[in-house]
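Trainee: Structures are listed in the sections that come next.
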Structure 1
Amino acid sequence: MNLAVIKTGGKQYLITPGQKLKIEKIEGEEGGKVFFDQILLTVEKGKTQIGQPRVAGAPVSAKILKQDRADKITVFKYKSKKRHKVKRGHRQPYTLVEIE
């Protein structure tokens, strides 16, 4: 596989072997392997396969490098003329993987 499009966490990613990718959190230990079965497109030796809706027999594996949380963002809600203010922070969990 030279190139592929996978779907995970409700998003689509264009991937190549050896690429490091930050995706939505998936279960697994650091150093473990994860397999993606929702392959939408593959390019191998100049031949393109487009899935309808998925490409069969083309599993993509990745090594989990890190389970972490993103930088904090501040969420501020405000209603005018009502003295209503809410300030919250949020850190989105993510998984860093390396495509094999």
Structure 2
Amino acid sequence: EQSRAEVVDAARELVQAAELRITYASFQWEWCNDQGEPPFRGRVDLAWEVPVGETSPAVSKRIAATAAQQPGWAAGPPPGLQPTGDVVHTGGVMV
């Protein structure tokens, strides 16, 4: 339940800070390996409305920049992770 709360709380913070209009949200557990065995991690998927006149990539960059300015959030991945693309994180939760 703690890992679920961490990712759900982070998603809520992101939605509020970036003032997103959510059209879809879900939570699920996913494996941390290829064997489908524990450990598992929590995952939140979100879909939001892209304002008229903006593009999805531009909105995504704005969301990341907004998140990075929030208390407890930082630009880039948590230490030890090397994802592709632009990411931000809070604690061990990466977006």
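None of the figures in this text is laboratory data; all of them are computed from the coordinates on show. In this text, all values refer to a predicted model and were calculated from it rather than measured experimentally. Cβ atoms are built from the backbone, for glycine too; each structure is taken alone.
Trainee: Can you rank 1, 2 by distance in nm of label points 7 Å out along Cα→Cβ at positions 8 and 24 and just name the one with the largest value?
Mentor: 2
Trainee: One of 1, 2 was used to compute distance in nm of label points 7 Å out along Cα→Cβ at positions 40 and 56, and the result was 2.8. Which label is that?
Mentor: Only one of 1, 2 returns 2.8 for distance in nm of label points 7 Å out along Cα→Cβ at positions 40 and 56, namely 2.
Trainee: Moving on. By the measure FRET efficiency 1/(1 + (r/R0)^6) of positions 64 and 80 (r between Cβ atoms, R0 = 41 Å, to 0.05), tell me the structure among 1, 2 with the highest figure.
Mentor: Evaluating FRET efficiency 1/(1 + (r/R0)^6) of positions 64 and 80 (r between Cβ atoms, R0 = 41 Å, to 0.05) on every structure, the highest lands on 2.
Trainee: Just checking, which of 1, 2 has the largest value of relative contact order in percent (Cα under 8 Å, 6 or more apart)?
Mentor: Sorting by relative contact order in percent (Cα under 8 Å, 6 or more apart) in descending order puts 1 first.
Trainee: Compute percent of Cα pairs over 24 Å apart for each of 1, 2 and report the one that scores greatest.
Mentor: 1
Trainee: If distance in nm of label points 7 Å out along Cα→Cβ at positions 48 and 72 is calculated from each of 1, 2, which structure is the one that comes out at 1.8?
Mentor: 2
Trainee: Starting from the value 0: which structure in 1, 2 was helix-only ellipticity at 222 nm (-39500 (n - 2.57) for each DSSP H run of 4 or more, over all residues; to 500) calculated from?
Mentor: Answer by label: 1.
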